[in-house]
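Next up: the structures, one after another.
Coordinate-derived values only; no laboratory data. What you are looking at is a predicted structure, and each value in this text was computed from that prediction instead of being measured. Cβ atoms are built from the backbone, for glycine too; each structure is taken alone.
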Structure I
């Protein structure tokens, strides 16, 4: 077998869908789909980071030096308007 297999396409509401055979199942619940040279490619999505993981990473960063910080932009607030 060359790694391919016929599959059925069907409608799910307004979307076209495909049943993925067991031997091609992807891990997790999310995937990324794109077209490349006329082929439809479905790949496992990169796992999302949890808030705890992001906070742990941010805690490892060094604070910015004073000269590396974003400058304060003094701009007046827009005038309110009435409808």
Structure II
């Protein structure tokens, strides 16, 4: 097996797996708050406390995956272009 064929096969396998993941689970954990929905703070005694709500995910802890966002955008463009 040539290196180019192996690389393209690996890329195709990765793409299919990621598209399957986006179809099954379109939302992933927020990268900023790690799925908590808020930041953690420590008080003066060193104890953990809940901080402010995460602005990136609006305190849900979830975000839409990049692949699902691309699919939704393409589907919307196709739908808008084909309807009467």
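Quick notes
- Ranking I, II by FRET efficiency 1/(1 + (r/R0)^6) of positions 4 and 36 (r between Cβ atoms, R0 = 30 Å, to 0.05), the structure that comes out highest: I
- Which of I, II yields 161 [volume of the Cα convex hull per residue in Å³, calculated]: II
- Read-out helix-only ellipticity at 222 nm (-39500 (n - 2.57) for each DSSP H run of 4 or more, over all residues; to 500), computed value -3000, structure in I, II: I
- Origin of the value 28, where relative contact order in percent (Cα under 8 Å, 6 or more apart) was derived from one of I, II: II
- Comparing FRET efficiency 1/(1 + (r/R0)^6) of positions 28 and 68 (r between Cβ atoms, R0 = 41 Å, to 0.05) across structures I, II, the highest figure is found for II.
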